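Colleague: As structure tokens, here come the structures.
Since every read-out is calculated from the coordinates, none of them should be taken as a lab result. Small disclaimer: the values here were computed from a predicted structure and weren't measured. Cβ atoms are built from the backbone, for glycine too; each structure is taken alone.
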Structure P
Amino acid sequence: MSAALILITACGRKITRIDPSETSDISGRWNATDSRLVAEEMIDQINNSPWKPSFSKSKNKKPVVVVGTVYNKSHEHIDAEIFCKDLERNFVQKGSIGLVQGGKKREEMRGEKADQQTNASQSTMKKFGLENGADFILQGSINSIVDSYKRKKEVYYQVNLELTNIETNEVVWIGEKKIAKFVRN
């Protein structure tokens, strides 16, 4: 009888779907809202900084960026790839900076081109050496500090990003975004 009661109680969980753009913070840890908001603010900072008009004027084209590695140096598991995708999505949506694939996806695309050299018709085959090269690489880290005592905890996140000119290695922009959360259990 008690096993049946436990089973009925365990099945009482209620799940409610929410809008992914809605702000929710259940645990106080880094979450999808933090990732989205930080990415949006960083891309706005990049778009509104002095390097961009200077580059566009001297090269007579919009800059092209590849998103490099963003390291998770925080105290918790953060999937940095989700944050990188938020950055890339914002680049594409804003449209004033070009975006090219990097890393494993670029290698996968090159593998597809290599396969086409043998297996596709001449009229549809994509040629090597015609990729858009990136002018800049965006790299950075997600860091955290935790201060806790008894049932209170403050979590401080700092995201640092750097945009570097690939040709000259000149750092043309450094951005940071801080988030502080107070959690009481």
Structure Q
Amino acid sequence: MMSWAESKLFTQRLILRSIQDSDLQNIYRGLSNPKVIKHYGVSFSSLEETKEQMDWYRQLQENETGMWFAMGLKDSNEFIGAVGLNDMSKEHKRGELGFWLLPEFWGSGYISEVVPKVLEYGFQTLDLHRIEAWVETDNENSRKVLSRLGFRHEGTLRDHEIKNGKFISVDVFASIVDNFV
């Protein structure tokens, strides 16, 4: 796997670079925002708590179980969100896609632009065969974008997790290297 500092990807409008300690404030800004965390698996109420997420990003890289990127606008390098792969298994050649954007960048097509680049990275650089995305069933926007990008809905895990004291269901989507164009 590329070293932490060397990992950079580019799309038409975005730069994707390895998440660094200096991103703490931006990660906190996203993962404490009620609109972002409504459908996200973690949330933080302080910068100190957000350091757990920063450690998680670092451990993914060190353990070779994933790679997450800070997304920045190419023209200004303004931070807009994060995207990456985690829960990777070398043995089974699979990983899980995750992403989030700051709300002011929603509806601009950035996820549709960046996910194919992350899939390319996963399939070609990391030699994955399968990339999954687990999405809360009521997260209609993520479900739609994954379908548009060629992910197949493989099923729904009913009452799979507890979030805010309630059971939630999760849809499983997947992209296989053979279907990636």
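Colleague: Quick one: relative contact order in percent (Cα under 8 Å, 6 or more apart) came out at 17 when computed from one of P, Q, so which one is it? Don't skip to the end; give the middle numbers.
Modeller: Numbers: P: 22; Q: 17.
Label of the originating structure: Q.
Colleague: Which structure, out of P, Q, was helix-only ellipticity at 222 nm (-39500 (n - 2.57) for each DSSP H run of 4 or more, over all residues; to 500) calculated from, if the result is -7500?
Modeller: Q
Colleague: Please state which of the structures P, Q yields 0.45 when FRET efficiency 1/(1 + (r/R0)^6) of positions 34 and 90 (r between Cβ atoms, R0 = 35 Å, to 0.05) is computed from it.
Modeller: Q
Colleague: Given 13.0 as the derived value for mean count of other Cβ atoms within 10 Å over residues 42-49, which of the supplied structures P, Q does it correspond to?
Modeller: Of the options listed, only Q reproduces it.
Colleague: Also: Supply the structure label, taken from P, Q, corresponding to percent of Cα pairs over 30 Å apart with the calculated value 40. Present the calculation step by step, with values, prior to reporting the outcome.
Modeller: Numbers: P: 40; Q: 12.
It traces back to P.
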